[in-house]
Structure I
Amino acid sequence: MDRVDNIQASKQKKVSDNNQNRYDFIIVGQGLAGSVLAYSLMQKKQKVLVIDEEAQSSSSRVAAGLCNPVVFKRLTKSWMIDEVLPFAKAFYQNQETLLNEQFYFDVPLYKLFVDEKEQQFWKQKSNEPHLFDWINDKTEFPFDATHLTYPFGAAKTLQSGFLKTASWLSKFKNYLIDNNAYLNQKFDYSKIELIENGVVWNGYRAKKIIFCEGYQCTHNPYFDWLPFKLTKGEVLTVKFKNLELKHAINKGVFVLPYEDNYKLGATYNWDELDEVPTQEGKEQLLKRAARFIDDDIEIISHKAGVRPTVSDRRPLLGIHPKEKQLAVFNGMGTKGVMLAPYFANKMVHLMLKNEPLPSEVNINRFIKKEA
């Protein structure tokens, strides 16, 4: 009987071990999109495994995380801002409670006017009712002009802020580890096994694999047909000798107070798509800053990342047209901090309730272009 009991116990252990490798969803990538989606699914009691190669950097960890509710060039509201920004703020506040640290900060963002024409254009647009909640109509001179040149004044956006993205991602990764939901490993596409009602990868089984790989999606054999229009961006962390700012400013580049330093960015490069900081990018940022900042600038760090921007500037969500066990959640682009929580919720509803996605973000809009 003891021998039989031992055999039964051994069988039960094997079943238990197998169950440990069973998940509802495998998420590839622990950048902003993957992390937001992972927690959104976990909130719905789903068992997730996030796979990420720690050695890889990402645009999420490089970006300043600035949330600007308007498009300065045309002075229009950011796409879907009325819906996405309240949703995003609620999500990050939830994370602050969960992880016991503040990550999202409300901060005024001042546009420094380059001339009287721009100042008048702002004044005109501020009278449009749909912008009442997003830009202030007053021209102000809130900064000491000793080291900051802005003779035509400035006006501020309303409800702007920023997310300490890299800090949040680091803390959230620890949360995933503590919940046995993180695997530090390079994802090998050749190990995907499509089975009935599910998928197996390297011994891990799930209902679906959701790819949240950022620009690396261009190397994904299942989704490389999606029309990314990638952009490289470079950002400096700097100190000023004399200039002190409590608010963010923008005049061709942004300057964002960030802990004891400032973030200065960003560049846009559509040709050189790698994560290597360049001398050209650094000089471009310093040259633009010198147009309105009259102070010594000390560079603390210089980073680069590739933004997963899309040809039509809309996110990429949906299930593969043929392999229904595979899905994608990507293409948040430059507005990822604001967009990711809202559309993660839409993705969750698709995964759990089969609710249709908004047509503007559904990858079905590009299926005719599939290679």
Structure II
Amino acid sequence: MRAVVWEGPRRLAVQDVPDPRIEEPTDAVIRVTATAICGSDLHLYDHGAVMMMKPGDILGHEAMGVVEEVGAEVGHIKPGDTVVVPFNISCGDCYLCRRGMYSQCETTQNWAGRKGGSLFGYTHMYGGVPGGQAQYLRVPQAHFGPIRLDGGLAEMAAVLLSDVLPTSWQAVEYADVPDGGSLAVLGLGPIGQTCVRIARHRGAGQIIALDPEPDRRASALAHGATDVVDPDAVDTVAAVQELTSGRGADSVIDAVGMDSSGSVVDRVLQTAKLTPDRLHALRDAMGCLRRGGTLSVIGVYGGWYPLWPLGDLFDRQITVRWGQANVRRWTDTLVSLLEQGDPLDAAELVTHQVPLEQAPDWYRRFRDKEPGVRKVVLRP
């Protein structure tokens, strides 16, 4: 089969690789019909060499398709079913899964590296499981994971159930926005855009959307944001405080993570060819928050970071909630919502559908934030 493989930093290829097969009775094999490029994939594209990627690893953790074969212990799906595959590989029955923490599944947890449950296509820190940017995908723990679709959902909305929709739903849930309250969303990639839509649907009164890209701000404004801010043009914290009567937002979502840039410190470090300032967005997010507010971090952070502002967290009584999305915890709610006419306009998030063979070019275009390139779906 053909698959997108990592060859080195910013070097991808579409190559022939062996077809997957059933290895355990809880496995399934699906024929992939749609698979998306995620912002998290860009971390591997840029920094895979320090994230335990190996040449030849198959990328991708957002996939849907048609079941080709199932193992003996898989009963809720059968060959011919259309399914979406959550990016968490979880058993559904361990101590943590029974508590809805599917990203921490003890059955697939990577104990040696002190990491959570395994993920598709996401480095050997998280299991080294081949990903879904391929013609076929082996699905471990298929007795629980795959979401069977009955044909009532638009395909481009359905594929977002693998990651974007549940990740964004968790971000808004964790933000705990008061009814009619204010929310600032930092970063308007697919996750930030979806957070804006979900927050609007769930009753936020003021939604401040922040991103340096004008087309992303325009999209957020068209889908529920009440205010937009260009963080490259103004002081981010001052702008949000001005929009919230000098108090700060009730809740803030950091949908940027460790790939943030733009601070004075960052520019100095990059000029000196040193490690960039990875906490710029997180510091801005904290600054935008009112005292006693809630910070929800859904942008990915990895590694150790010094000088964490514990004193500020204590003094301002900030609640922080973050972590990898527990996909299956939210998917029943989201499927029901999409079946009611898709009030989130989720399918509109997908801006490009392209052949799998063009993946290397579209990774670059997505990374470079070309105007209009918001969410790319690959077609095997």
Query raised in the report: So distance in nm of label points 7 Å out along Cα→Cβ at positions 222 and 286, computed for just one structure, reads 4.6; which one of I, II is that?
Result: I
Query raised in the report: A value of 23.1, 93 was derived for Rg and Dmax of the Cα atoms in Å; which structure in I, II was it taken from?
Result: I
Query raised in the report: Here distance in nm of label points 7 Å out along Cα→Cβ at positions 30 and 126 has been calculated and equals 1.6, so which of I, II was it run on?
Result: II
Query raised in the report: distance in nm of label points 7 Å out along Cα→Cβ at positions 54 and 86 computed as 4.0: which structure among I, II?
Result: I
Query - Parent structure of the calculated result -9000, given that helix-only ellipticity at 222 nm (-39500 (n - 2.57) for each DSSP H run of 4 or more, over all residues; to 500) is the read-out and I, II the choices - result: I
Report summary line: For mean count of other Cβ atoms within 10 Å over residues 38-45, structure among I, II ranking highest is II
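Kindly point out which one of I, II the value 22.4 was derived from, the read-out being mean count of other Cβ atoms within 10 Å over residues 230-237. Working shown, then result.
Values: I: 22.4; II: 15.4.
It was calculated from structure I.
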Query - relative contact order in percent (Cα under 8 Å, 6 or more apart) - highest-scoring structure of I, II - result: I
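Coordinate-derived values only; no laboratory data. Since this is a predicted model, take the numbers as computed values, not measurements. Cβ atoms are built from the backbone, for glycine too; each structure is taken alone.
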